[in-house]
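Read through the structures below before going on.
Every number in this text was worked out from the coordinates using simple rules, so none of it is lab data. All values derive from a computational prediction rather than experimental measurement. Cβ atoms are built from the backbone, for glycine too; each structure is taken alone.
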Structure I
Amino acid sequence: MRPAAHTFTRRVGRRGAALLFFALLDGIYSYSLFNPAPEVRRTASVLFVEGIAPLWVWGLLWAVAGVACLIGAFMKSDKWSFAAAIGIKSLWGLIYLGAAIIGLERAYLSAAIWLCLAIWVAIIASWPEVWDSPRVAADRQHRRAQGR
């Protein structure tokens, strides 16, 4: 009998595992926007973001992206999930880039983190799944031919 972790990994694949990570990240970030501590609500960056839209709207957008990633982790076609993950991180990074341009202290750091993460998600989205690779397909065909 195969270990549960191996079976799970085979079911979701590497792309799905990445989407599960992004689902967790987006869910936690969403929660932080729905439930900010009182002292956090008064920070310049939160006031800037809240000037664009209420925090609950941002929390909802992050939650939608997280749910899309969670669902996409178990589906064969995951392009919309990766698009949601890239989209929310790019949007957040661009908002902070704008904040940095107008002089919000240390906004450049958030912009760099979120935009680099969006690029990383795009790189992962471009990778084929392991079982889609020609080498794995050839190996699978060889095993079938031998009756295994």
Structure II
Amino acid sequence: MQNITTSKQCIEEDRSEREELKIILTKAEQIAREAHKGQKRKNKTTPYIVHPEAVASACSDIKCKIVAWLHDVLEDTPLLLEDLLKKGIPDELAFSVVSLSKVKGVDYKEYILGVKNDEIARLVKIQDLKHNLSDLKPGNMRDKYLLALYVLEGVK
């Protein structure tokens, strides 16, 4: 009888966590939409929010989707880590957003190696790079992104 109770508790806890993550996903999307309001992609015509939306859509895991929505807010908007935490983004996910945020003075290779150490950040960055590559012209940035993708996808 105890095993049945324990199994039921596990199922309920799982269901409860999934419901909570769905609420956080909605919150992450709202934060991103507000933070990126009025911003445009490099082509100067496409609303920037199309990018985090595409990255989130490409992610299969709900935690990755949450981080994908937020992956550029610390880097490209006035929002801070503290703001994400105050808005109810769990520590684990907020710190993955930090891992995805480039810091001035940090070499890109060092940045990618740091992303590689955070599994959620790594999975989101792969989708971020793929989306960026989809509309990037040939050149140095494209080569840099392809190399980063190779490094991040090579993790087993």
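When distance in nm of label points 7 Å out along Cα→Cβ at positions 21 and 45 is computed for each of I, II, which one produces 2.1?
Answer for the origin of the read-out: I.
For structures I, II, calculate relative contact order in percent (Cα under 8 Å, 6 or more apart) and state which one comes out highest.
With respect to relative contact order in percent (Cα under 8 Å, 6 or more apart), the highest-scoring structure among I, II is I.
When Rg/Rh (Cα atoms, Kirkwood Rh) is computed for each of I, II, which one produces 1.13?
Matching structure: I.
Out of I, II, which one gives -26500 for helix-only ellipticity at 222 nm (-39500 (n - 2.57) for each DSSP H run of 4 or more, over all residues; to 500) as computed from the coordinates?
It traces back to I.
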